[in-house]
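What follows draws every value from the coordinates through simple rules; no lab data is involved. The model shown is predicted, which means the values in this text are computed figures rather than measured ones. Cβ atoms are built from the backbone, for glycine too; each structure is taken alone.
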Structure I
Amino acid sequence: MKQLYYTLLCFTIPMLSLAQQGLKPLKWNTYPIKNEQKSAAFIEVHDLNKDGIKEVLMTTLIEEGNGFSIPFAGALRVFNSSTDQLNTAQWQEKTLVSTSEKLGFINEVFVFDINEDGQEDILLPTGFLSTNGGSLEWLAGPDFTTRQPITEETTKGNTLFFWHQVIQLDLDQDGYKDLITTSTNVSNGPPMVRVEWYRHLGNGKFEQHIIAQNTGGVFIVAHDFDQDGDPDLALSQFFGGASLVWLEKIASPSATNNWQGSWKQHVIDNTTGLGYAMKVHDIDADGQPELVYCNHNNQNNTSLIDSAGNPIPSGVYWFEIPNNPDKEVWPKHVISEGFEVTNFDFGNPASQGSPGIFDIGDIDGNGYPDVILPGDGTKDLYALRQQANHTFTRETIAQGTMFGMAKVVDWDRDGDLEVVASMHNAPANFDQAQNPPPGHIKIYDPVIKKSSKPWKVSLYPMPIYDKAFIRLNVLKRQKVQVKLYDKFARVTYNKRFQTIPGENILELDLSALPPDFYLLKLRTKYRQKVWRVVVK
C-alpha cells in the first residue's frame with residue numbers, strides 16, 4: 001500500500017501575494033512586566049513551577065555600580081503571574097541571585113535538568129570584558145536556592161574566562177547529558193577563545209575538557225550540518241577570525257582520544273564582521289533548516305571594513321546549509337541591514353555594536369517566519385516580517401535605547417505569538433554613565449484581526465494508507481478546492497468540498513496515485529495552504 005508523507009513545508013498564503021499587497025504595519029498592545037529596572041539584560045521564558053503559566057527570568061549586568069566602578073554586580077530575577085491573561089496579569093517578582101553575591105554581568109540563563117534528577121535547574125553563565133573573568137554555575141531546582149559551579153575551574157574567582165551560551169546534549173553517548181560551551185579570556189593581552197565540553201559523570205558531577213582552541217568565544221549552536229547522524233557545532237566569532245565557522249564532528253570523545261573527540265573546522269562566512277547571535281530554523285519555510293545569524297558591528301569602527309574599504313553593515317542574514325557543507329559555499333541571504341549604532345560610545349566605537357539577540361516566529365500569522373530583532377547598539381525593537389517572496393519588511397515594535405534580547409512565545413496560550421523583550425537603556429553622555437538610566441521588561445502583543453488569522457488546518461496522519469485527511473476549522477460556510485500536482489505541474493487530483501462553520505474533516509482518496517513527489521494545495525477564494533508530499 002502507498003504511504004503519504006509530508007514535510008514541514010506547510011505555509012498559509014493569501015491569494016494576493018503579500019509581496020504585491022505590501023505588509024501593513026502591525027499595531028501592538030504593550031503590557032509591562034516591570035516598568036523600571038536598572039541594567040535589564042537577558043531573558044528566558046519557561047514554566048518553572050509547572051502550573052501551566054510561563055515565568056519570565058531576567059538578568060541584569062551592572063545593577064550595582066557602573067561601568068567605571070569595578071567590581072560591579074548583576075542579579076537574576078523571576079517574574080510570575082497567577083493568570084496568563086495579559087490584560088489582567090499582576091506580576092510578582094522574586095530575586096534568585098542578588099547583587100550581594102557580586103556576580104558581574106549575568107548573561108543568558110538556561111533551564112536544564114543539569115544533574116538529571118527530574119527537577120529542572122538554572123544554568124548561570126557570567127562575565128564579560130571588564131569583569132576580570134566570570135563563572136559557570138547552576139541553581140538547583142525546584143527552589144533555586146543552592147548555587148554551585150559546574151567544575152572547580154568554573155568557580156567565580158578561579159578563572160579569567162567568561163561564558164555566555166551553553167548547549168546540553170550527550171556528546172560522548174554514555175547516557176548522560178553533557179554541557180558544551182565556548183568561553184573567552186581577555187585579561188592578558190589578545191582574546192583567548194576556546195570550545196569546552198563538560199562531561200557529565202552522573203549526579204551533577206562534571207569534568208572539563210577543551211575540545212578546540214582559538215575558536216568561538218560567545219555564541220554556539222549544535223546541529224547535524226553534514227547529516228551523518230551526529231551533532232556538529234556552529235560558532236560565531238566576536239573576538240576575531242572568520243565571522244562564522246562550524247566544527248565537523250569526526251569522532252566522539254572517548255578514552256582512546258583523551259576525551260577530546262576529533263573535530264574539523266570549516267568557514268561558513270568571513271564577510272560580515274563581528275559574529276553574534278545564531279539559530280537553526282527553517283526561515284524560508286521550505287522544509288529544510290537554515291542557519292539564521294546576526295553580526296554585531298559599529299559603522300564607526302574602522303577595523304570593520306570590507307575589501308573595498310567600506311564599513312561592514314550591521315545586519316541579519318540566513319545561510320542555506322548545502323548538501324556537502326564541508327566542501328560547498330553556504331549561500332548567504334540578507335534579511336535586513338543598516339542598523340547603524342546610535343548609542344553613546346564613550347569615544348570608543350568598539351564599545352557599541354548592533355543588532356542584539358533575536359528570536360524567530362510567525363508573528364503576523366501569514367505562514368512565514370518573522371525575526372524579532374532588538375537594536376542593542378541602535379535604538380528600538382524591530383519586527384522583520386517575511387513576505388511571500390521571502391523578502392522582509394522592517395517595522396518598529398517599540399522605541400527605546402538598547403533593547404538587548406527578545407523572546408517569541410505564546411505567553412497567553414491564545415494561539416498567537418507575543419514578544420517578551422528587555423530594554424537595558426544606555427547613558428547619553430559621560431555624566432549619565434555614573435548613574436545609568438533604568439530600563440524595563442515588557443510583553444508586546446500584535447493586534448491581528450480574526451479574519452486575517454491563518455486557518456487552523458492540518459494534514460494527517462503521517463504515514464497513512466491510501467487516504468489522507470485534512471482537518472480544517474473555518475469561520476463561515478465556504479467552498480474549498482483541493483488539488484494535487486505532480487512534479488511536472490500536472491493536476492493529478494482535483495476535488496471541491498463544501499464546508500460548514502467550525503471543524504471539517506476532508507477525506508482524500510489517493511489510492512490511484514503512483515509513488516512520487518506531489519504538491520497538495522488547499523484553496524478558497526481568499527487564501528490557500530500548501531504541503532509538499534511524497535506518495536510511496
Structure II
Amino acid sequence: MSGGGLFNIATSGLNTAQRALNTTGHNIANVNTEGYSRQRAEVATRPAGFTGAGYIGNGVQGTTIRRMYDEFIQTQLRNTTSTSRYYDTLHDSLSRVDNLVADPSVGLAPALQNFFSAVQGVANDPTSSANRTVLLSEAESLVDRFNFLHQRFQDQQFIVDGQIGDSVQEINNITEALARLNAQIVSAQGRGQPPNDLLDKRDQLILELSGYVDVTTVEQDDGAMNVFIGRGQGVVLGDRATPLNAVPSTPGMPLEIRLGTGDKAVDITRQMTGGQLGGLLEVRNNVLDVAHNELGRVAVGLALAFNDQHRQGYDLLGETDKAFFKVPTPEVLPGKGVPGPNPTVTFDTDPSQWGQLKASDYRLTHEGGEWHLTRVSDGRKLGSYGAGDEIKVDGLVITMPASGSAGDSFLIRPTRNASADIAVTIKNPEEIAAAGQPGGVGDNRNALALAKVQTTNFLNGGTTSLEGAYDGLVGRIGTRTRQAEVASLAQERLLADAKAQRESVSGVNLDEEAANLLRYQQAYQASAQIIAITNTLFDTLIGAVRR
C-alpha cells in the first residue's frame with residue numbers, strides 16, 4: 001500500500017471519528033430537550049482495492065446519522081397522551097360540577113326540605129300568620145337557590161366554552177407549525193438524508209396535538225406527514241393546514257367546531273374525540289347540559305305539581321284557582337337564517353303527562369315538506385308532522401310552524417332556563433290556599449295535600465319525586481366523577497410507562513454518551529497517529545530520493 005493510500009485511510013478514520021464526536025456532543029447538549037431522539041453516526045467500510053496480493057481495505061465512511069426512534073412506541077405514547085388528557089379534563093370539570101350540586105350549603109336539597117317543612121308548618125296551623133310568612137320566605141329562598149344554581153351552571157358553561165375556544169386556537173397554532181415543518185422536511189430530504197432534528201420537532205408537535213384531540217398520521221413518499229384529528233378530519237395535508245373555528249351557529253346556540261372557513265366550513269363537533277377538546281365537549285354535552293336540564297325539570301315539576309294542587313284550595317280571602325309559582329317558559333332558538341315563524345311550545349298541564357317530561361333538548365327540522373322532531377339526548381326521531389300540527393310528546397305541547405323551507409331548524413330547550421325562570425307569584429300570606437273549602441280559616445286539607453307533593457312520585461314515569469330526581473342527579477354526577485378519577489389515575493400510570501418506553505429507545509443516557517466520547521476520542525487519536533506515521537514515511541521516502 002502506498003503512503004497516499006494509508007493517508008486516505010487515516011483521514012477517513014479521522015473524519016468518521018469527528019462525525020461521531022459531533023453526534024455524541026449533540027446528544028449530550030440535547031439531553032433535556034423535550035421530544036429529542038438520540039442520534040447515532042452509522043459507518044461502513046469503504047470498498048476494498050484489488051492488488052495482486054488480494055483486496056486491501058480503503059478505510060471507513062459515514063453512511064448516515066440515524067435517529068433512534070420506534071414508530072410503534074411513539075404512536076402508543078401519542079394515543080396514551082390523548083386518553084390521559086381526556087380523563088384529566090373530564091375529572092377536573094366533573095369535580096367542579098359535583099362540588100356545586102352536592103354541596104349542602106349551595107345545593108338544592110336543603111332548600112327543598114326547608115320549603116316543604118314550611119308547607120307542613122302551615123298545615124299544622126293554617127291560622128298562623130307567622131307560619132304563612134315563613135312559607136313565603138322559604139319559597140323565595142327556594143327560588144333564589146334555583147336561580148343561583150342556574151347562574152353557576154351558566155358560569156361553568158362559560159368556563160368550558162372558553163376552554164374549548166382556547167383548545168381550538170392551540171390546535172390551529174400546532175397545525176400551522178406542522179404544515180411549515182412538512183415543507184422544510186420535504187426540502188431537506190431531497191438531499192438524500194433524513195433531517196433528524198426537524199423530524200423530532202414534528203413528532204413533538206404531533207404529540208402536543210394529541211393532548212388536545214385524538215390524532216392519526218399518514219406519512220407520504222416525499223416525507224410529509226398528513227395529520228387527521230378526531231374521527232379522521234384532515235387538518236394538515238402536506239404543507240397546507242386547514243383551520244378550525246369555534247363559533248355558535250346563531251347567538252345563544254352552543255359553540256360548534258367547524259373545519260375550514262366561510263361557507264365551506266363543515267361542522268365537525270361530533271367528530272372531535274379524545275384529548276382536552278374531547279373531554280370538554282363530553283362535559284358540556286353530556287354532563288353540564290344534562291345536569292342543567294335536569295335541574296330545570298325539577299323546577300318545572302315543582303311549579304306544575306304545586307300549582308295544580310294550590311289551585312284546588314282556597315285562601316283566607318275565599319279565592320281559589322291561584323298559581324303559587326310561575327311556570328317556566330320553554331326556550332326556542334331558531335337556526336341560522338331562519339326567518340320564522342317559530343313553533344310554540346308549552347308544558348302539558350295534564351298531571352298524567354308530567355312523568356313523561358325529559359331532561360333533554362329537541363331539534364325540529366324541515367325536510368321534504370314536513371317538520372321532523374328529534375330528541376337530542378338519545379337521537380330518537382319522534383315523528384314527522386305537517387305545518388300547524390299540534391302534538392303532545394314527552395310532557396310537551398308543540399305546535400308546528402305554519403310554514404317552513406328546506407333546511408330550516410329550531411332548537412327547543414324546554415327546561416334549560418327553567419331554574420332561572422321560576423318565580424313565586426303569591427305575594428301575600430293570606431293568598432296561600434291552605435283550605436279545602438271557602439271560609440275554612442282553620443281548614444288545612446289543601447295544605448296537607450300541598451305537603452304531599454314533596455314525596456309524590458310524578459317524575460320519570462311516576463317513579464320519582466322531586467327530591468328523588470335531584471338526588472339522582474347528584475348521585476349520577478358523583479358516580480361519573482369517581483369513574484373519571486379512577487380512569488385518570490390509571491391513564492396516568494399508563495402514560496408514565498409509555499414515556500419510559502420511549503426514553504429507553506430514544507432517550508439520551510449520559511453515562512453511555514460519556515463512554516462513547518472516550519471511545520471516539522481514542523479512535524480520533526489513533527487515526528491522527530496514523531497520519532503522523534504517514535508523514536514520517538513520506539519524509540523517509542523523500543530523503544531517500546534526495547540521496
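Here are the numbers:
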{"quantity": "Source structure (of I, II) for relative contact order in percent (Cα under 8 Å, 6 or more apart), computed value 21", "calculated": "II"}
{"quantity": "For 27.2, 97 (Rg and Dmax of the Cα atoms in Å, for residues 84-331 alone, calculated) the corresponding structure among I, II", "calculated": "II"}
{"quantity": "For 11.0 (mean count of other Cβ atoms within 10 Å over residues 44-51, calculated) the corresponding structure among I, II", "calculated": "II"}
{"quantity": "Entry that produces 0.75 once FRET efficiency 1/(1 + (r/R0)^6) of positions 492 and 524 (r between Cβ atoms, R0 = 25 Å, to 0.05) is calculated, selected from I, II", "calculated": "I"}
{"quantity": "Origin of the derived value 6.1 (distance in nm of label points 7 Å out along Cα→Cβ at positions 204 and 348; candidates I, II)", "calculated": "II"}
{"quantity": "Answer label among I, II for the case where Cα Rg over 2.2 N^0.38 Å, calculated from the coordinates, equals 1.02", "calculated": "I"}
{"quantity": "Among I, II, structure where FRET efficiency 1/(1 + (r/R0)^6) of positions 212 and 324 (r between Cβ atoms, R0 = 25 Å, to 0.05) as derived comes to 0.70", "calculated": "I"}
{"quantity": "FRET efficiency 1/(1 + (r/R0)^6) of positions 292 and 476 (r between Cβ atoms, R0 = 30 Å, to 0.05) derived as 1.00 - corresponding label from I, II", "calculated": "II"}
{"quantity": "Which of I, II yields 0 [helix-only ellipticity at 222 nm (-39500 (n - 2.57) for each DSSP H run of 4 or more, over all residues; to 500), calculated]", "calculated": "I"}
{"quantity": "Among I, II, structure where distance in nm of label points 7 Å out along Cα→Cβ at positions 36 and 444 as derived comes to 2.3", "calculated": "I"}
